[in-house]
Structure P
Amino acid sequence: TDSNQKIYHVSLYPLGTAAAPEQELLCIFGTGDFGRSLGQRLLHSGYRVVYGSRRPHSCGPLPQGAQAMSHEAAAQLASLVFLCIHREHYDFLETLTPQLQGKVLVDVSNNPKKNLYPEANAECLQRLIPGAHVVKAFNTLSAWALQNGPSDANRQVYLCGNGAEAKQAVAEVATKLGFAALDKGSLSAAKELEDFPLQLFPEWRMPLYVAVGLTALIFVYVVIRDVVYAFVEQGKDNSFRIMVSLANKVFPIVSLIMLSLCYLPGVIAGFIQLYRGTKYRRFPDWLDRWMLCRKQLGLIALGFAFLHMVYTLIIPIRYYVRFRLSANTISQIRENRTSVFDTTTAWRTDSYYSIGILGFSLFLLLGITSLPSVSNALSWREFSFIQSKLGYLTVFFCTLHTYLYGWSGFLRPYKWYMPPAYMLSLVLPSVLIVLKLLLLLPCVDRSLTRIRQGWERTDMQDGSEKPLLT
């Protein structure tokens, strides 16, 4: 075969009658952490590995079974070469142009920041060695992922290149290493692949912005209402309440609002489909982006709910609470009076805590099933039941928990015409529950189900419907 073709060794003899086929030899330029981890993974997967190094006799410890030699000698032995070196060290490759002609060069490099160079590293490499087949791949993996094998977050190897046979050869290596190869097209996509590892939680940005914005707004609101008001109107210093009491007001409010934001786009999408009479038209871009970050919104909401639970557990050991209890007890002893047990208050508090525990338990179930290792073990119907049916039940329990917390406080006078913060948190989930109940009405649910099964409302005056042929 030509030197640029992948070589397969297949035995045509029965087992035991011929020698085993020789293992394929792959070359790696670079003996850093990534190069050593890649070599170790290749060796464990049945390949032979040779390293090309400037100092083959003093390049440090290599994986057992691999050998090191000069770049020129190593390049001549293999038809596929991994370049585990930085772009600033590409210059020496021009001297190896004769040895690299027709070879598959796998560029795994990344840059420290975006737009550092006018062209992608892989495109620069192709320009330096035009006779080689450059493929951009493996740059989205870490040395740790190569050493420990593919995990949920590192299962895919993205690759791009101008040669179909070269990409196929790299894809076969990735598959043999236990990864799933995903072709991103020609080498012009290398810039996108090189920018991918530089992104910091791209899917979490909008949810984090929402969480930070809500937290700041609500925190300022409760400080004005509970601290500034008490200081101005009553001359009391309640600033000590900022650390625990006010924080324990902010966390559940943000959690409930973000949980509602997690399910509100699905309800809005249902009404849009009912209005349009079809499911085959795209949603607005803002709704698409909103729906794509629902998982992140839910997980952040769970984090705030967990903080609320922890802060609630430390209430009995707070100095302020213990002081109030002891002062109230001493006052009752001095006045020779006792408090009468209020059954209504007991029912209210027990219901408040019980509903809160149930809501948080369902919240935890939603968070656990969103983990890839758990969701992959569920069927689509099971996953949909938990995330949809139990999700709305979680919203209901958490909203009811807040209503029980407020109890008769809705009718009390407001401070500076500012209602309690928990009342603000009830607006969105209450609207969500009402809208969802409207969609669950038999006549509405039947129409929405038919639309989602492929039926469309036609423009005919008789209002007839017809299924789409797909």
Structure Q
Amino acid sequence: MGMDIEDGNAAAVRLAEGASLREAFDTADPAGWTALDAGVRQLTRVPDAYGYVWMSAWERTDSGRLLVKVLGRERRLLPRGVRLTASQLALGLCHRDGRVRQSALERVGEHPELLPLVVVRCADWVPQVRERARERLAELLDAEGAARLAPLILRMGRRGRGDFAADLTTALLSTAPREILVPLCRHSDRAVRRYAHRLVIANRLLSPAELARAAALDDDTVVQDLCADAALAALAQEGPRDGVLEPLLGARNPRARAAGVTALRRAGMPERAAGFLGDRAGRVRACARYVVRQYGGDPAAWYRERCAGAEVSPGVVSGLAECGERRDTAVLWALTSHPVAAVRARAVAGLRSLDVSDVARFTALLDDPDPGVVREATAELVPSARSLDEEWLLGRLAAGRTRAVRVSAFRLLHEHSGLARLRAAVALVDDPDDRLRHAARQAVQRWHPTADVPHGVVEVGELLDRARELFSEYVLRRRKLEAGLPA
């Protein structure tokens, strides 16, 4: 987790007491430099008889007196002819007074490790400081430095007036050699990896095989898309290349696999695309169906054949639902009793996608031992919740039921009549399940009599009294009056 302003305060104090930059904070963390900037500025806002200096808690110490001497009391400018340490100059670069910051910029060449603070000053709110910082950065920054400071520069680029350093970095790195740019493609910072991949793709510094491997291995979806698209574009221009398809087709992330399956069409290998018709990811299945159809294949027939067999996978069931017809519902209903829970859940989801409506059969699925099946069946029954037996649903709120069944019953009762909704919520106000109890209490507090709740029903008052701890006396009286009950 990055540093905040309190950490910056502590780092500023350590620097003033003589600690080195590395001892004061993590100089590899871009948030450390911005936190230091804010922390120093906050500390230098405490006034005394001489103007803005340091916090009185330690300004009387040797380190505090030294710092006041370094920064100056009267004019608050850095004294000339005095050799300053990197820690002292860092405090000057972050000082609240713009004249101190500008004076420190003139001497930053003595300590190249302070270049990150020059980047920060390039977005300074004082025009004179900002312009001088930009001049100094253009003088001191080279391609290697730009690569090293890329995380901070990109972070500052998101600020107002922070575009100069980012534009300068892009200009330097656009002509940088491969050995400088490629390591950035493996940086731990996601924004840096995206930025670096855009540059290496634009400069064609990675081969199609390297792009394919990056698409397969990187965990960022933007990088996956950038590299997969670039690899496929290279294939389109240069023809089939070794080492491109296999990394994409074997990737764990579905974006890379989908790109590899799409490339099979240009490679003229529809038989391999058929092997991805039952992929676990819908995106990959859709690309596989496209390739198979381009060569005259029938994905729906392929799915029907596999669903009728003994070994059927969840992806095959979803695929049948995605391209099947209403006549395939019989196959899907049969799969709702399959021994594999994931297959049953996909079959119920498939029936929903085909707009099948059979309240009785979906209701029977609410007692399935798999939470996924129960969730899918519940989602289908929500529009028909009022047709379900209220007592039957209330019985499924019992503590002995599985959590999935209890959540399903509460959700369906919440779509029921107003009185059934109140009964269900009050039944769970002291439930041991934290999330159910929280949802039930919120439902009670938000409850108001609806048109289907007759006025003066005594049970409403009894239910509200059971949950009276959730209301103030005034609100409880108002609810009872709304229900036609004496307050």
Structure R
Amino acid sequence: MTYILAIDQGTTSSRAILFDQDLKPQAQAQQEFGQIFPKSGWVEHDPEEIWQSTLDVCTEVGLDQVAAIGITNQRETTVIWDRHTGHAIFNAIVWQDRRTGEYCDSLRDEWQEKIADKTGLLLDSYFSATKVNWILDHVEGARTRADAGDLLFGTIDSFLIWRMTGGASHVTDATNAARTMLYNIHDGCWDNALLELFGIPESMMPQVLDSAADFGTTTIFDRPIPITGVAGDQQAATVGQACFRPGMMKSTYGTGCFALMNTGDTPVKSNNRLLTTIAYQLNGKPTYALEGSIFIAGAVVQWLRDGIQIIENAAETTDMALAANPEEQVYFIPAFTGLGAPYWRADVRGALFGLTRNTGRAEIAKAALESVAFQTRDLWDAMQKDGATSASVRVDGGMANSDWTMQNLADILGVDVDRPTVTETTAMGAAYLAGLFIGHYPEPDEFAKSWALDRRFSPEMPASDAAARVAGWNDAIARLTN
């Protein structure tokens, strides 16, 4: 049995990748699933579609020689299911969903600082707690069933593991727990005061384990396979990028963009509206990180394709950006479900600034790609103010494969952008954690030596030009948010 199976259950697709003994991908399968938008700012998924797509991709890559399974998942997305049947009582409410924004506002004066002190998070509808509260309040009979111990809560990892183990394991790992706004990252436990605040019985909560641990054994395939690694997608990417030393930083470009900087044993409280979170937890010891979260990155390209249909596939955007009129400076703020860090404005929506009669498809596509760099610059500036000193950033995710986008990112940040030879670092991180637990892969320090650079993008744009473009972005943000 020579492979580790990584299940990467993301926001728009489920993927399965087989990694060999050298952590090189050998087979993979991917399946998109539906996005449900009931109202403006609301985003849901069908849990059964997530489950079926996960089964399909696992079957497609083959499981004959799999020694263990690692799972990485879209974080914060919330599922509540019946402990007796395993069926969800409502659609999964996705991390992007903003329906509880007003509820968060009503709690802010009294609870903002308390929540930040306990969880490292800002009081925001991004996280799981208010989503759980909303489902319990809006599904008939849900609170009564929850109080009776008949309902379970989990992020997507928990839901998948419950199904895969036939209900034997109701578990999660510390990185996912840290994203619920219910977990005390200092004491390492569910916080009773927060459970009470949001009206969530403790009986609903999963057991919290290390990121490399015994999460149970799946019984749904031809033979038993242990599940031994779990991490939220951004933390898994941090592991896959071998960011094990304090000060190291990675930025992942998937549906959203998430920049994490390792802060070591110390949870650093941000003064610039970043999040304090757990990067990974091994042998009962958490390693902390500062994180900046952007809600829309790769999803803006998906919107160009599926929303306004000006492209047929993502690859077209690079040629369009190259063909765009350089005299046209269009700013695209893709706040489809609000703005994340460092603004945290659930109430704003997307906008285009600087349109002229000469603006066309190419200019809009270019502005969409540029929005990723500008939003990352916002995070970078906040991290610098919080004491970050890194001279480079490691990148991964689908958009990292675009040379144009990464060069533009280096120009706007003014630092080196390092792309590894394997950009599937999220799945690799999950596979590494699973293999680490069973002795299949080496300890972190040794694993870090295997990280290999594919290409370094160094700034080429004159600093004055970059500063002018950033100033234009800041002006557009100010117009939208004031």
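We did not get these values from a lab; they are worked out from the coordinates using the rules stated. Every value quoted in this text rests on a predicted model; they were computed, and no experiment measured them. Cβ atoms are built from the backbone, for glycine too; each structure is taken alone.
Miscellaneous remarks
- Structure from which 5 was derived, relative contact order in percent (Cα under 8 Å, 6 or more apart), options P, Q, R: Q
- Ranked by FRET efficiency 1/(1 + (r/R0)^6) of positions 213 and 445 (r between Cβ atoms, R0 = 30 Å, to 0.05), structures P, Q, R are topped by R, which has the highest value.
- Distance in nm of label points 7 Å out along Cα→Cβ at positions 117 and 453 - structure with the largest value, from P, Q, R: Q
- Source structure (of P, Q, R) for helix-only ellipticity at 222 nm (-39500 (n - 2.57) for each DSSP H run of 4 or more, over all residues; to 500), computed value -15500: P
- Read-out Cα extents along the principal axes in Å, computed value 62, 51, 43, structure in P, Q, R: R
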